[in-house]
Structures are given as C-alpha cells and as structure tokens.
1. Using FRET efficiency 1/(1 + (r/R0)^6) of positions 168 and 264 (r between Cβ atoms, R0 = 25 Å, to 0.05) for the comparison, can you identify which of P, Q gives the largest number?
2. For which of the structures P, Q does the calculation of Cα Rg over 2.2 N^0.38 Å return 1.14?
3. Please compute mean count of other Cβ atoms within 10 Å over residues 64-71 for structures P, Q and give me the label with the greatest value.
4. Of the structures P, Q, report the one carrying the highest value of mean count of other Cβ atoms within 10 Å over residues 304-311.
5. For FRET efficiency 1/(1 + (r/R0)^6) of positions 48 and 248 (r between Cβ atoms, R0 = 30 Å, to 0.05), which of the structures P, Q scores highest?
6. Using the calculated result -10000 for helix-only ellipticity at 222 nm (-39500 (n - 2.57) for each DSSP H run of 4 or more, over all residues; to 500), pick out the matching structure from P, Q.
Structure P
Amino acid sequence: MTPKLTHWFRFLLLFSLSAALAACSLAAKPEIKIGLIAPLSGEYAATTGQPAVNAARMAVDEVNEAGGLAVAGKQYTITLLAADNGGNPETAVSAAQRLINQEGVVAIIGPMFSSSAIPVADIAEKAGIPMISPTSTNPQTTAGKQYAFRATFVDDFQGLAMARFTLDELGVRQAAVLYDVASAYNRGLAEAYQQAFEAADGQVVAFETYTTDQNQDFSQQLASIQVSGAAVLFLPNYTDDVLLQGQQAREMGIKAVILGGDSWEGERLSANNAFEDSFFSGHFCRDLTIETIRRFSEQYEQRFDREPNGLIALTYDSVGLVLAAMQDQGEVTPQAIRDGLYALDYQGITGPISYQDTGDPVKSVAIWRIQNGERGCYKMVSP
C-alpha cells in the first residue's frame, strides 16, 4: 500500500468511526413519549382532529429539530403518538388505556371534546398520568383531580364572560338559549350562561333544548324563542348545528343578536349572512404586533396552508406546557410534569397560563365579532 493510499485509508477509517459514533449518539438519545387523543376519523376529523395533530407535531418538531428537549443537562427526543377516538367517549377511553399501559406515555394531550375528556381524565387520574385537554371547558374534566388539566378556560368563566357581554356591551336584559342537552359541553355552557345572566338581574326568557338525533329541524324550539321576545339568542353548540339554527332563526324572522361559544368555527359562520353582527368567545387574537404570535401564525400557515384558530393554538400550547413543566422540574416523570404545571407561569400563544389549586388555568377570554363577512377580535375579557 502506497503512503497516499495509507493516508486515505486512515482518513476513511476515522471518518467511518466518527460517523458511527455520531449515529450511536443519536440513537442513544433517550425518548419521551407524549400521547395525543383526537378525532382523526368521522365528522370532526378535518375540523378538529387533523388540525390538532398538526399543531402538536409542529410543537414537537420545533424541539427535536433544535436538538431535543434539554432537561437537567440531558437532551431528549420527543415522540408524539396520535390516537384516533373518532369523537367517541368509549373509543377515547380505550385509546387512553393503550397509550398509558402499552405505549408508556408520560402525558396525554386531549381529548378535545368534553364528552370524551371527562372519562379520559378519570383514567389518567387513576394511572397518575398528566392529561391536558386543549379545549374541554366542562368543569367535570378537572373537578377533584390532581393530574387533569385544561389549556382553555372553563364553561363557568366562558358563560360568565358572555353573560357580562350581553348585559354590559349589548345592553340586553332578556336572552334566549338553545342547546344540545345530550352534550356535556353544550349543556354546561348553557347552564353557566343562564346562571350568570340571571345572577346579574338578566332574564333568560326561553331555555330550549334538543338532542343530536333531532338536529335538522329546530322550528319548534325557535317558535318558542320568537314568542319570548328575546333580543339575544345564545347558541353554545357545534358549528354544523349552529349553521342550521342561525339560518332557520333568520328565515322565521327572529332578529335577535346571535351569540356563541368557543366551539364556533368563525371562518365557516362568517360566510353565512345569518351571522352578520354575531359574537362568540374564543381563545386568542392573532395580534401581529406580538412577535411570538405573529411567528407562530406565519409558520403554521406556511406549513399547513391554513390560518391557525383557537383549537390549533391551544393544542400547540398544551404540548408546550408539558415540555416546560419537565424543564422546570428537571425530571421527565409524570409526577414531575404535574408538579411543574402547578409551578409554571407560562407565556403561551393564547396568552399567559398559570395553574393554582386546580387544573383550570387563569387566563382571559377573547370575544370575536362577525361583520361584513369577516371575523375579527372584538375585545378581551379578563378573569
């Protein structure tokens, strides 16, 4: 072997050894598994499930692409395990049990809907695994639990915020409510609004219900609302139902201002004339003067070709809360995540988030308005 070849052979050997060592180093990087439960099939897959997965993956990818999560001087790779519950509570429970018992996740993000989040929270609590629901607003999700959290506000405060808005901003003292009595979210928000409105000397003159198997024709309930003379109609329901209810109300001649909750998809409703000058509660305002929100909005839109909404921002924040909790405690265990969440003053995309004695965060409500076929942030209501 010539000197040149010997030199070249040594170079290749050193290069190969370096590459092998680097590969071993990467392979040896410890892994943290985080579960996500969302409706990836069924009617809510496109509007809820996939956007939630996109937001969570974006949060995880940002950390991994920067070298991993640094906890107590050690770098970890974050692995996101998404499970489909199809919007079904029983399927959500099965997904949670699999993620905890078979996959070994240290935390769960989701479920999104209160009907699924409530039973999954029971499973997570018994297993000692922290769960953060991005959008469940029903108080039962976290009530009496130490491991169940939410990234959003609770129905009680959301209902209070909309009741105050009805009385103080709109100057209306007679309101009507139409809600799906079979849904924990719809029922909880309707009852919270009624209680807060009447406690402030307002009067709910019509409190009408329906069930999901009767969600095409609302003429009977709307007739009662029309007779009541209510100047505001509160619809704390999901968008598919709300579209029908608003359209039918206008066709019957009901001129009441329509209000809604955080389940409203503003981009769909703003395209319907029935919702002109309507208001609904939300989770964040895309204020482009705030650098973190501007950057998040631009990056999400570039990557997924759509504007981020409240669900997306809350899911992104939910992942961020779990990661920040581990860094705060210097450990990657479920208990450390729980303890870290109670200790954090987290600055999220949806605003400041902190937990005190419960898994319900202290945070503000954004009030959105639909006007001239567009939706825009109207004002913020503080706790």
Structure Q
Amino acid sequence: MLATRHLAGAATVAALALGLTACSAADAGTSGGAAGDTDAATATSAQDLGGMDALVDAAEAEGELNVIALPDTWANYGKIIDAFEDEYDITVNSDNPDVSSAEEITAAQNLKGQDGAPDVFDLGSAVTLANLDRFAPYKVATWDDIADDRKDADGRWVYDYTGLMSIGYDADAVPEPTSLDDLLGDDYTGKVALNGDPTQAGAAAAAVQWAALQDGGSVDDITAGVDFFGELNDAGNFLPTDPTPATIASGETPVVFDWSYNNLAAAADAGGRDWKTAVLPGTALASYYNQAINIDAPHPAAARLWQEFIMGDTAQNLYLAAGAYPVRLDAMVEAGTVDQAALDAVGEQPADTVQFTSEQTEAASAVLAERWAAVIG
C-alpha cells in the first residue's frame, strides 16, 4: 500500500520540496513543577510527573518508543523521527509503516502486554472514534493552542495535521483530470487506484467522501461518492491495487487518490515518471489525522514525550514543510514561530474546504460499511 494511511494548487508543487528553518527542540513544553507522585502510565500531563524535565528523564530511562504506520515520506515522518531521536536519548522503533489505521489497532490488541506493542497511534478519524477506550488521556503543554473542536475534551486524542484530498497521476500515461467525470473515460481504463480499503484506511475513506462532495453529495450523505466509485468500477477504470512507490514507479498504478502531501512525496520516488498532483475545482476536502497514546503502551513516558514533541513547533513545522497543514498553524503564525518559507509555498487552504465533523465521519463510515463491498464487488 502507498502508506495506506496515506494542493494548495498545482503551481505550488515544486516549491513544496523545501528545507525547514531550524526550530528549538525545547518546544515540547515547559519544564518545572514539583516532583509528581503519578506513574507515567496514568499521567495526564507532564506536570503530573513533576514537569517536562521529569518527563524527559523518565522517557530517556525507558530508552525506546514504538511507532506504527508512519512511512518516512508520509507528512515528513522520517525527518520528525530523526529530530526526536536527535533531541532525546531514545531509539524509535518504526514497525509496519504501510498498514492502515484499523490495522494499527489490531496490532495493539495482538501485542498487548509485549514490549513490541505500539506506544502511540496516528489514526484516521473514523478508527479513532471507534476505539476511544484504547487511548490514554493526556494533554500536551501546547493544549490551549488547539481549538476545542480539534481535540478530545478528556485528552484521548488530538488532531495533528491535515492535507487536501487529491489525485496523483502519471502525466506521461494519462491526461490531467479536471473533474471526476474525466476518470470515467477511456483514457483511464484500468488505471485509477485508491490508497487502501475505505472501510479500513482513512485516506481511502476520505477519497470517497471527497467524491461525494464533488458529485452532488454532502457531508451528511456520502452515497454519491460510493456510487461514483461503483461507476468507475463498472467502466473498468477502477484498479483494485493498493499503490506503493514501486507500483507508481513501474507504471502499474498511473492514477492514485491520496492526500496531497503523499502525492507530492510520491513524485520524488516515481522512478523518473512525471508524477503530478491535482486538486479539482470546487469543494476541497481536508481531514486531520489524530494522535493518541496506547493505553497499554510499553513505554508510557516516551509515548507522552512523543506527544509533546509532535505538538511542538519543530514537528509542526516539519509537517508544514511536507505540504501538510499542522493543527497549531494559527498559533505558530501568531507567535512568529512558523516556518514562513514553507507556509508561503503551501499557501492558504482553498476557501471552499470541508472538514467532516465527528458525527459526519461516523455516518460516512456506516455508509461505507453497508455499501462498499457490494458496489465494488
């Protein structure tokens, strides 16, 4: 899968391959406070452990962090992991980078009680909402920078970054798509792939949601999106292959629905193919991914330190440098800590950008569970 977890406009594609202005790694939070009496596994903030210095000490004593479903090229996670390891004396073990959000939860269930279980998750919203009892409540030092509708009131999850749903395509193999209807034509026979199964993978589910918005549906009813992919399948144009960098480079998957930051990253590994990214006119779709801590994390202090780091300026700016919009963007702009060159390249989100609410995501997931298999066959 093309990181089954996996524009501001086509004109910005080349400019998005930016370096990042260095930011202080101390942005994981502010140290201080009296020594806490709380065990790391039940700490709901760094202050529970006595402050950031105490959290860092506890995490470095554990010495390891297990992450899952984080491909290096997905929203700059390779550089984010490197930055975390450079800042702290902690080894990051990255397991199964290409699995779906649902498979992250399955791995946590299967590995419960083992040292190799995932400590933290990066999940699509539908899977997050279906598994709230699997997350440990925790609020990072930058919690107040994040809007209330972008975090769980109890700290079980928090948004981290979003992109725009897009179509990646090999410009040497197919014409540029300018509408969904284009994809039903003969130029795209057997060539259009989804990044995963939309009943399991957040990126694929978002593609169906976007198709609904583009094709007469709404945030309250994504039936039109499922119907579109049914038409695509009936036309012989739907390709039931999970795309990877290898399938893109070989030409096996010439057209891929995926997040803009993933399609942008794919261009660098396209094996010389002219891989481009299109965001269609009309309604754009954004969908934040969610950070959460495994309630059974084998390294609970390191898991909490990772959350602090992810929500600090360094990691948030690294998301931005990859073409993903970080959840603390407005706060960083106001504070003057944003990577301005990266922000200038990404540009503003389209004015007509939709973000599904939790309730709309749940309803969309129900439609997919009921209809997807029957429509695709």
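1. When FRET efficiency 1/(1 + (r/R0)^6) of positions 168 and 264 (r between Cβ atoms, R0 = 25 Å, to 0.05) is computed for each of P, Q, structure Q gives the biggest number.
2. Traced to structure P.
3. Going through P, Q one by one, mean count of other Cβ atoms within 10 Å over residues 64-71 peaks for structure Q.
4. Once mean count of other Cβ atoms within 10 Å over residues 304-311 is worked out for each structure, Q has the highest.
5. That would be structure P.
6. Working: P: -13500; Q: -10000.
It must be structure Q, since only it matches.
No lab work stands behind these numbers, since they all come straight from the coordinates. All values reported here derive from a predicted model rather than from experimental measurement. Cβ atoms are built from the backbone, for glycine too; each structure is taken alone.
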